[in-house]
Structure P
Amino acid sequence: MLTAIKDIGEILLEKEKKDKIDILLENPDSNGSYKIVWVLEFDKDFNFQKISVEEFKGEKPYIYLYKRASGSNAPDFSPTSRITEPEKTFTKKLLKWLENHKDTPQIDKIYTELTNNKEKIIKKLEDLNKQTKDNKILTIKVDGKYLYEIKNPDFKQILLEDYLKKIKEISKKDGVCSICGEKKEEVFTTSQIYKFYTLDKECYITGGFNKKNAWKNFPICEECFLKIDYGKKFIENNLNFKFYGKNYYLIPKLILNIPEALEEINEILSTQNKKVDLTQKRRITDDKEEILDLLKDYKDVISFYFLFLKKENAAEKILLLVEDVFPSRIHRIFDTKEQIDKLFNQDYNFGRLVKFLNEFDKFFFEVVDKIFRGGSLQFSTVLQIFNRKIQNEFINSKDYKKTTLDALMNIKFFEELGLINFEVKDMENSKFDEIYEKIGKSLNTPAKRGIFLLGALTQMLLNIQGQERNSTPFFKNLKGLKMNEEDIKGLLPKVINKLIEYDRFDKGKKELSEEIAKNLLSQEKFGLTIDEINFYFASGMALSGEVASILYEKGAKENETKSQTV
């Protein structure tokens, strides 16, 4: 993954003609709220002149030479800081930085000037702070030049040296870089790229748990580190997407170092700078900026990492790293989505999946990994989780039919992607085959089909009760969708008797009852789990409107069929 990030940084740096220092610099107004700059001005001889107030120069933020420190109280990597409290920022950050670099004569002069005028400067800053509640930045100018523009002393070189010294936690002379594979004068290891890599625990260190040998874990050269740093910033700013409350980074990877692959990577890196017509772009997540539909038509000379990362304060934790996702796989995912869209006449997206898995993080990430990389899922596990939500909504009088339909769409999606497989059995042709297609290949025994149709017939009865009694007392016979085989076998005569009582056991329902009985009686033992029985039953309830539309001619349906459409 880091090699892919390094390649991105390298491509961008070549395009943009950046210097080393430009890689590290940050925008002090990155959140868009720092629009005022307090400037401590010095003449060409480094004599303090005044404090001026300027508007932030957003078109060239690099002039402030800003690089934030990792600690809240530590001096930043140059004498430019965001203001928290005027006195604290001036003394603890700016003055402290100057004090740490007094070995440079010009900086020593600046430090002396500010120290001699300390009380006057702090009072002026406090007065300025009372005039506005807007966020401010504090910086230095010498002879009208900003820190980036000053040649003597070279603040840019000082920043670069300070930063590299800090991040080189453990180094080794004449070592081989693990990223570029070349022998360099110096390699080092660092936890500054991603915080999930740490040297705090000795049990993670190779070479006999000796921290001095930690460079062996992850040796990197200065050049590769800077490229990775730049590539990472681009990814965080431009290839960061949402996935129903979770964040992931999309990282392109070169498979072959050929012109065609480089062109495609360049095009991807430019995608976020283009205005994409969202009406022409299909999405499968809830992120309006999602670009997966644009990536599916690239050739397999590139692949992608999906890095799901959780950030808590200064810590980072990898939730999931999906490796080597090829454009052809993304294309297949969208082709499968299109199949499901047409089959159910609804838009399929991963939101229908997340609604079941948002309480099961471990399984959620397993499913995401399998979707993008291939593999297999246990149907029994999927069904157990789906049933839990369907049963909960059934018991609490929520829209369990819509939830069941979402479950059916998910299972069909998994089936078409090859993530779950069922034994294919020869089954008799039926007038309901079009509906069976929505359930998928799992509906491969007469008992399953009988249970499904019984669910549809039971829903018809419930609709009739709702119309005539404004209540559905027959619900209690369904045992909260936790019925076993004996319950199902005893349910059909109960449903028929109730329909006869309401004088609604017409030709269509009689035909459906006969089909149910034929299917259920053709198997002495169903051989199904409780989850399977109740899922197929709930599926019949959810699709009862479509079953009714087959039983009754269009335009001559009974009133209850209208209310059965989901």
Structure Q
Amino acid sequence: MDSHKKRSLTWILIALLSVSSAVCQTTKKPVHKKYPIGGSAPNGARLKAADLDARLAKWRRTPMPFDSEKLAARDVWMIQKLVTACQYLDAIYWRQSDPDGLTLYKQLESSKIARDQKIVRMLQINGSRWDLLDNSQPFVGDEKMPAGHALYPAGITRDEIEKYVKDHPEEKDAIYNERTVLRRNGSELQAIPYHVAYRAFLEPAARALKEASALARDKAFANFLRMRADALLNDDYYPSDVAWLELQNPRFDIIMAPYETYLDDLLGVRTSYGAAVLIRNDHESRRLDLYEKYVPEMQQALPLTAEDKPSKEGQRMPMEVMDAPFRTGDLGHGYQAVADNLPNDPKIHAEKGTKKIFFKNFMDARVNYVVIPMAQLVMDSVQATKVTAEGYLATTLMHEIAHGLGPAFARGPNKLVDIREAIGASYSGLEEAKADTAGMICLQWMIDHGYIPRTKSDEYYITYVADLFRAMRFGAGEAHSAAETMEFNYLAEQGAIKRDANGRYSVDTGKIPAAVAALAKELLEIEATGDRDRCEKWFSHYGSFPPELTKSLDAAKNVPVDIDPVFSFPRKLQ
């Protein structure tokens, strides 16, 4: 047997043992014990947060009901199967994010003690024991959040990984593979494929997808479900991603894959599982046709050299406005995304394009409960009236379009390389900031060419800035917050955002278009060159939270930071 086959078998054995251990942990008989402040938790952890009520108040519980009245019984059954598949992917996400937090969650979920239920809710919101809104500090236990969560061996550093790859160049592709778990085996590092490491959960998820496909009345969607079921079991998502992009105005849709890298602050390459069940909003979806039409021209309008902005002509850019009655994984914990641009595979971007999905029920909740109330307390009172749901939809739409624009790869010394690999841990924040600012360039292009009334310009730029204030409250450890803190500092430096004597902010509408364009140019060039050092220096320079902003945001301390969705379907953790 050659060494490659031996190593493959070793990976499988290690993975099976890991899965077996994880399953055993989660099937223990729950132990319920009241937490004294500072005392021991059921798993030996210590409760640190004495202010659970205040922490939970930052997340507004918001119903996201499933309305089945207008659906055929067959469609409802299909959706129930899709929900089941999503629940299995949530089980994997927890094991990627915080396996010990999952153990604690399962120990407390049936407890009748009020404090235990508050801890369960905090665990559910964050998908871990680390409070996203407290710079990812633990709210239970003393363990600091690992930079790579459970995707890497405990205590490993980026320098150690890079040295190992230098000494073992033949293993680089596996070590940097976005869908492998990295583990130690003596002095070796082993990259275990996701479909091996998480097979105990992927098999029933795939089975549920195939059962859903048998109920789907849309043949193309049914075929996609079968292809995605196969992808879960072999980690080859390209064929099903293409099939997904080719769906024509689907009545029902899903997101179900390891796409995002938000959990990986170590290398910035490993993905976590996310899932959502989607039902089309026809009226709102039809309004997006205008934007889709001009995506190729927007790409060419970006301030980059021609070689760094590959043509988008002929690519499909489907845009869907959907209601999401159920979400799990990285779409169900922490920051509640109101839109997505997927897949993230640069090969797909270059060859096929991307799909833009807008979660209408989540967007409405954010605007009504967070963005507008914050603007009324933090911004100039006259400008606050120009923060609108329409402006928020437009800026969010352009943000998602811009995720698929700009360079597809970074220009390495001898070849094109994945931008995520080139930039490393700072990639997520960089990409979010690029999407914000390049999206505003695209919006300005639409205004300049008469496709959007020029009278909307102030409304859209002011709404864009209002959303910066919302996202900055997530803390330095969250990619969107890091991005928008940097954007705020740069725009304030340029005089595009100003603070008055009363601590309220206003937008200089004459200066902000040029300032945003200059910032977009910097960020696009960083991605095109893959210059990690330039990126880290830029974010270091503009990444500090201004003390005076902290004082201003205190006026909005009673406005929730985000929503905590409550679904009609139960959250079943395997």
For this session: For the read-out distance in nm of label points 7 Å out along Cα→Cβ at positions 500 and 524, a value of 2.9 was computed from one structure; give its label from P, Q.
Result: P
Seminar exercise, completed: Structures P, Q compared on FRET efficiency 1/(1 + (r/R0)^6) of positions 124 and 148 (r between Cβ atoms, R0 = 25 Å, to 0.05): the greatest is Q
Exercise. Can you tell which of P, Q yields 17 when relative contact order in percent (Cα under 8 Å, 6 or more apart) is derived from it?
Worked result: Q
Exercise. Here distance in nm of label points 7 Å out along Cα→Cβ at positions 84 and 548 was calculated and came to 5.9; which of the structures P, Q was it taken from?
Worked result: Q
Seminar exercise, completed: Note: Rg and Dmax of the Cα atoms in Å, for residues 172-419 alone at 19.5, 64, derived from one of structures P, Q, originates from structure Q
Exercise. From P, Q, which structure was mean count of other Cβ atoms within 10 Å over residues 52-59 = 15.9 calculated on?
Worked result: Q
Exercise. P, Q: which one has P(r) over Cα pairs in 10 Å bins from 0, in percent, as calculated, at 3, 17, 28, 29, 17, 5, 0, 0?
Worked result: Q
Seminar exercise, completed: Highest-scoring structure on distance in nm of label points 7 Å out along Cα→Cβ at positions 268 and 372 (candidates P, Q) is Q
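Read-outs: derived from the displayed coordinates by stated rules, not from any lab. Predicted model only: the values in this text are computed from it and were never measured. Cβ atoms are built from the backbone, for glycine too; each structure is taken alone.
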